[in-house]
Structure P
């Protein structure tokens, strides 16, 4: 049997130690990755976006500029509170505490953003996430962005996450790029 998904208690401990555990707000690496993440969307507008694992909302604020409405979720209330404060001037952004893919939002999305989160999921949860994305974003876009080096706590590395999506015929690559430590794949959902 494979490794279990990292649970909300794991992230509660991470956020108990610091409000920005991955330095999303201050890291030049993160800033560059976020810039490339938005650029990879080629300036497109999305009627309804869904961001999985928004953390403290740094990428959320940038994605909001591309979306008429954006739902951003996280498993940690402390992170969500920081995201709400950061994005308070952006009324088209809403936040929910949700353990995805065990809980999923209703409706269809033109954009599903899966950034730096899918390597936390078990095989079963990754499969459920892929199925959800194929259904909820049919005819739309899924953007994958993940750190590539293997982290001991994580279930898999970023390349394995992207390979799982790319192996599914419901997704077609629109754009793909690789940096030293991360990759971005923009997928069209058939």
Structure Q
């Protein structure tokens, strides 16, 4: 499955624009992260794009989140490592371990996108172009601000050998490249 087919699948299964934009942001961050680490950027970006295919169906039962997506993708030609990473991004609810770099990266990458968007919204112009990576790291440490973001998931970037400030910069830059599509 290529990115264009993945995008079609996403838009056929997800109606919530917020989730579609989150998926596009996750794809951008995962692709950038893969390039930095010398991994397969196409596969990683596709994992970021498709990780929440089942979100609307499982929002009431997050213990199933990721499993339905893996079932959907098992019927396609999506690489098996994507299926495993998608299940592992909800590891705590499913009783799974994150084993591969992609498992770890998907969890960290899709989580930081929410923090970058939240940081954007506190700027007067509400534009991603105004966000400084240092601000993202700072916001992560603010208890009230980052209450809905799992800090430990973002810190998984360190297991990949990327310090948090560098990860924030990578995420902001990747999302800036598609800011028009994200509406930021």
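Work out which structure the value 37, 25, 22 belongs to, where Cα extents along the principal axes in Å, for residues 34-113 alone was derived from one of P, Q. Derived from the structure labelled Q. Computing helix-only ellipticity at 222 nm (-39500 (n - 2.57) for each DSSP H run of 4 or more, over all residues; to 500) across structures P, Q gives -9500 for structure P.
Structures compared: P, Q; top value of distance in nm of label points 7 Å out along Cα→Cβ at positions 42 and 154, i.e. the largest, recorded for Q.
Across the set P, Q, FRET efficiency 1/(1 + (r/R0)^6) of positions 98 and 162 (r between Cβ atoms, R0 = 25 Å, to 0.05) reaches its highest value in structure Q. From which structure (P, Q) was distance in nm of label points 7 Å out along Cα→Cβ at positions 10 and 130 calculated, if the value obtained is 2.6? Answer for the origin of the read-out: Q. Structures P, Q were shown, and Cα extents along the principal axes in Å at 44, 35, 31 was computed from Q.
When Kirkwood radius over Cα pairs in Å, for residues 18-57 alone is calculated for each of P, Q, the greatest value falls to P.
Coordinate-derived values only; no laboratory data. Every value quoted in this text rests on a predicted model; they were computed, and no experiment measured them. Cβ atoms are built from the backbone, for glycine too; each structure is taken alone.
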